[in-house]
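Participant: The next part holds the structures, each set out as structure tokens.
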Structure P
């Protein structure tokens, strides 16, 4: 620890301190000849007055003491362990569940004497805990490295110790995720690299919504290993009824084949389909031989028109997100639009852009007063005409006044929000080109995202929704969302989160909420590892959001043999419920409450699909772990040689403790001893003068 005296004034100010003391002492003891003191006493009193006044003046200059502390930070080892079900899907499953956790505990305890130990487990998510259960149904290895980079920036990280079988089925390739990682990775390969006889329903592709009385295709890819010369029997069941069977000769020990089935959509509602594959050879792992999924047979598909000034990448991104769930059509202003065209929603991309299309749109929207509209406002939008076309918001801005805006999540938004962690990924997406100016809200907008401009979070909306007297309106204030879809694909491996935002926005605008003041918001399908999250909004007779009444819900399985009752919790302006995890199947729910003496109910359905990704690929990928270790300057240490981890760490000269220095500043006047010194000096002078007859 080091101390240093400092003050903010220049060094010559110290001369004023001495001059003030000298002046006060001289006036009293050098110029004053009336005091009856001897020469020695007079000198002593002069000295006491000089030092005392100088000290007081010095304190008035605000001097402070700089205290420098030295702290030694030992290197931190970050243990990250795969907690997915694939780890225990081998001959050593009993060892991994019963003995192995104790081995890891002993290892971390021995290293904790020299290193800081942080322990994470990963699967579907990355969690800071050490209890291993090997039950997660997905594995995202890349998220591990992103978590370390975000949580341990500018920390003394010695190494990441990665325990995994190298099998990932969620997120991006972890080899790409470590390209910017400056921390060595010690890879501990787990699992079985020996290919045993196995056949897998590797992938299933189908439309989740199909039309009643149509025929739809189920496409599946089979993979087989070490089964050359055998025949795979692939069966498709609709409920308990077999609707298709194929016999597939396996011609190689590494075999893949894509097969197709045509299925009749003969009944409205959820159709439970099951693909099952078998061979005559006994397999070590059989939970990858079966895939169950659900198809929603609907009577109609909503029609969406994307009406634009000109072709734009945003249009392709929106249409790709709508996919097979909506019947979408693209038209441009040169094609025109007639009043009798029938749509459930219209998306106006950078329109109106001029008087001609403004007049056309005004006529069309007047003729279709209840048609929901989604505005995408961009540089080609004529803002003055946009302000005239709708009454929800006015943008006071120069026609060429546009700026890059970053999305920030509005945490109070509750209409159809996913878990907030998923939405926060949009805060890392590229900026949109947004109108910059004064936004005057004529109606109260409900914003999903606000704008961050030049690093400052604002209340300016980026994606918002509102209802006027006749129709629902949605707004995207900015163009460039196609970059979001591309960046989300690079970040997570697929555009699913982006697509959900688009489809849920469109579904919300199309939904007729006037029929029921109680709105239940829940995803249509879940995986067994997902928690079932409900959100609810309740409106009173004056269309105001309320959440005072108690809201109950009952969830029942397809046969009504199991009923799960819950009570919603109040959350911001609405309600929220985490119903936990449910087994595979079709579920229905009924929510009810009483408001103003009137009983209000809302009903719906959702599915839980038995599509565990673990076990689909039974062979461990240790080559990926070697690649990660080589890219980061780490090492691969076998799971039965964990005692070499400390040896490897000792040999790394750059893995060492780091000294950190921190300065703290304290004014001297805050210290009691400084005041005590001044008081002692002045008191001593007073006492001497008192004793020798001055007072």
Structure Q
């Protein structure tokens, strides 16, 4: 790592302007004007404008400080003038001399000084600690490395590790043809007898390499499941490592989603990066390769499954894992595929389950050279065991799911955490990030959280918030040791009424408002009405058509129609704004005229308004440039819808009700953050089957709820 200070500023000045010191400001401005005249990737006028405030008094004595300030001026998103000169090839001698001493630092951040097209690209095979394909040898897993070519000359660099089971293609036919049927009755069932954890074999063969090498350069395949924003980290001198894990296209072994062995494969990669595990240049294990280029600091990141594996890996406490950035990540696999004893997956994939996800990522099945009959037979046996242990029919939490609950070991996380999640993410719901936040509050670590208004997305190119700068400074701090002032416990939340407002909270300590029901009106006074409210759980009466799968029609009818198929309790118009933050809970006593019912609750912001869209659209701004010969990304932004809407679902929750007799129930809704305007109303809906999330094949039944038992608890900031 090299810091740009006075001596280097003189060298930069000499190469740019053929002089290391200007006698006065006007000559400096003239030289800059000539230098930038032909630059097409930036506005020369804007660059010159940055020189307007130069203090002409004592210019010569202040020149290097003025030059540093000028070069640090941002001319495009995350690009300063010095980086622009790097990209334009104006400082080739400087970079040739100092790149291998890098990363290069100025103004407390790393600079985009490395040509991504010159990076060394390698495929190697890391040796794990177990044999899951039962061939007597420890499984080898393929990993793909990009690192600056300067590392061949002794440069030490930080690493961003992406554990990505989708990397080597997915079996698309799994989700096209094998989604589980959700048009079923809910049944009572005793738990299955568990058959996993995964079988591992005795190690009877030790690999003996005949040679060693320092690099294993290869032509990369085209990776579809990789975010192009990683180029921006590479351009700053970071190495990136992609690990698809066991069971991938060219890896040995078989992977089971969420298992301890899945995490063990990732920790094996971390061990190789620190010199504590073996790796080879080929699957035969004939030539060993050592990691000679790591500076000892690794960060992990990624969205969804990728971010999930960051959390799982961090719970094992690897010493060289300094930080994780889980985006839209799962912290507990049970609460991704189940809720309250019900199968309850992400919106749009109701029939998904952990067996299908495991199967779809088993890309070795698409490689005839890596899917011999014995391995295929072992995979099919493993798949049957997964289906037995996940126990879809009962929906219960068991030891299989407990192994996949990373919150159990969250106390063992020793690295910093930057949690990123979309409040409108109904794929990986926000419970996952809030529960991880809560589970790590006593850890002696720095942890921050950013919550945006999007769905299941990356936000590096979001126009209204410079998350790219945030994550660059974050990695620079934890992997390069740059002191750039991160506070602990900061939660940044994009507001739903003003998309340009990002509220910053020092931790989250919500108050509580408790509402009761009195004559179907939400009131803060405890209800005395002893009446029994009833509804008929029948989604077809709410307009749901099994053939059309018209989920939006069902939702509109549920909320807007005067129907006997749910219970609706409204507040009066709110006299002032209300900011909800956390998990809304509803409690009530209910009975049914049939066993094995489904109980759901929904909280709605009711009132005609122009509301935001959770799907960002491309903006008209310049694309985000990610470095020298690197990719670009179109900028995007959230927008408000052009037409009035009647309502906004704030949150909802689901629960299995196995008994018909009166029982007390508590339904926690998914964590949220939502500001409601004065004049709008709150509406609580208690209903049965959810056409978007639960099983939806139940025969009609009548649900009875004691009105005075209804208690709605709303967390507020």
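Values in this text are rule-based calculations from the coordinates and carry no lab data. Fair warning: this is a prediction, and the values are worked out from it, not measured in the lab. Cβ atoms are built from the backbone, for glycine too; each structure is taken alone.
Participant: Where is distance in nm of label points 7 Å out along Cα→Cβ at positions 65 and 401 largest, in which of P, Q?
Facilitator: Evaluating distance in nm of label points 7 Å out along Cα→Cβ at positions 65 and 401 on every structure, the highest lands on Q.
Participant: Starting from the value 30: which structure in P, Q was percent of Cα pairs over 45 Å apart calculated from? The partial results should precede the final answer.
Facilitator: Working: P: 44; Q: 30.
Clearly, the read-out refers to Q.
Participant: Have a look at P, Q and say which one yields 24.7, 79 for Rg and Dmax of the Cα atoms in Å, for residues 321-656 alone, as calculated.
Facilitator: Derived from the structure labelled P.
Participant: For the read-out distance in nm of label points 7 Å out along Cα→Cβ at positions 89 and 169, a value of 3.8 was computed from one structure; give its label from P, Q.
Facilitator: So the calculation was done on Q.
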